[in-house]
Structure P
Amino acid sequence: MDVLHPTGLPKPPRRRIMCVANQKGGVGKTTTAVNLGVALAMSGLNVLVIDLDPQGNASTGLDVDHRAGTLSVYDALINEATLKEVAQPVEGMPTLKCVPATIDLAGAEIELVSLVARESRLQRAIEAYPDEVDYVLVDCPPSLGLLTVNAMVAAEEVLIPIQCEYYALEGLGQLLNNIDLIKAHLNPKIRVSTILLTMYDARTKLADQVANEVREYFKDTVLTAVIPRSVKVSEAPGYGQSVLTYDPGSRGATSYLAAAKELAERGAAGGEQE
């Protein structure tokens, strides 16, 4: 398989744990988690993608088994399994592993309610993960429930994909308020470190307006790289692939490579710090 290999992406000084979050559906959360994970892994960085969405789309995109009964992130959250036990290697990517989500996860929100330290189950699981990892990317569900809270307690950084479309900023205030609440009560280290503009259509004025509005508000938190609206990006998961392996020369692939490069360089330079 002919795959572009970004070279020389720097290692971060320590493990970066990022949750990819936005309670709006259809903004490119899973696509971003999968393609950034693959892009970082292609350069030799060690990456763990954790699928925390009961729909299991990140598991599908990385072509790992997530049929009912498969050991999954549910077992790590509810049944005390270790992430080492549930993580699966991603074919063709020796430095990339995925912790899959199965349909069992749909009931986890309710089951977590009665558990001790229910907000920090994922944090404990990640802390106990013994393998060398440069990046942990947690794909959150499109809601602000206990699964997303677990992701934000475990992470130090939040990456928010924002689509360049009407209503893009709707509900974003609620997400930022929740992050502030978690920062105040559960995880003082959490911060929004990265905003990624997705579904950019250069033919429309609206895309430019949204991009300018987001950059004006979030300043340098917004990556320079922008992900275009792309048929190839949408098609790739249907083949159990990232766009970088499905069509390496496409605009979607080169855009995600550029975003991964920027992410890695900011991390190595301490540029992700506030």
Structure Q
Amino acid sequence: MRYHITIIATLLFALSGNSSWAGDSAKEKAPDVDTIIKKANKVSYYQGKNGSAHVSMTIKDKDGQTRVRKLVILRMDEAAPKGENGAEANDDYCGEQKIYAYFTRPADVNRTAFLVWKHLDKDDDRWIYLPALDLKKRISSTDKRTSFVGTNFYYEDVSGRNIDADTHELIETTKDCYVIKNTPKDPASVEFASYTVWIHKTTFLPIQTEYYDKDGKAFRKYLALNVETIQGYPTVTKATMSDLRTGGETTAEYSDVKYDVELPEDIFTERYLRNAPTKYLR
């Protein structure tokens, strides 16, 4: 199942017009905001037990000049704990997670590797390997909202923002979406005053996000452009992140997306920053 979309209005129309994606009536009582946020977090970052994808990022500046980055992303989730008396694990569990990203093109970023250990109760651990300098270094928690290897996406966009870092308010329920305003608990740690997310009511996919400055002006925007159902999971396979101040934009396209793949855990260690696990990057 595939939907190719060019603007957010068309996306919402397509979703509401197809029976398998149709939203509930806006008059129906919405779930509480914490439930919405947890489901959206699960769908965005925890589909399946683990996963892999090839990614092409096209970076366009205000003058229309483009550059392309190509990489492979591998993901492994912490197993959900068993319930009482060995009962099945909780399907909604979103625990700690490890992410490995390996760049293949262009030549100036080839063999660059990025590793994240995502934690629930403390700052994530992040490392990057820069082959041109043969340098492996930690990425400070203060750098997580800076450009991800020259794109308009941030490091935190790749691994996900901790849902406990913000307060959440359901400000609107449309025919197709729950609209959530999110305000940082520590405003000094981020460059935005708040951000608003449009979450599709049936799939719980975030399909649009806008970041606002202290004057309430939008300066950064994420938009899902293409959605496919892969192995039963609704998956964003094309999205843009736009800098509304500079006019720059990065389009990310995901291919060869796989869930529940066999990945050895030792891939997600500092050792493999310099020595890529080529078998799992094909």
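All of the numbers you see were taken from the coordinates with simple rules; none came from a lab. Values in this document were obtained by computation on a predicted structure and should not be read as measured data. Cβ atoms are built from the backbone, for glycine too; each structure is taken alone.
The maximum of mean projected area of the Cα convex hull in nm², for residues 161-232 alone over structures P, Q, that is, the highest value, falls on Q. One of P, Q was used to compute relative contact order in percent (Cα under 8 Å, 6 or more apart), and the answer was 26. Which one was it? Answer by label: P. Comparing mean count of other Cβ atoms within 10 Å over residues 177-184 across structures P, Q, the highest figure comes from Q. Looking across P, Q, the calculation of distance in nm of label points 7 Å out along Cα→Cβ at positions 129 and 217 that yields 3.0 traces back to P. Hey, helix-only ellipticity at 222 nm (-39500 (n - 2.57) for each DSSP H run of 4 or more, over all residues; to 500) derived from one of P, Q reads -3000; which structure? Structure Q accounts for this read-out.
A value of -0.26, -0.34, -0.79 was derived for log10 I(q)/I(0) by the Debye sum over Cα atoms at q = 0.07, 0.08, 0.12 Å⁻¹; which structure in P, Q was it taken from?
Computed on structure Q.
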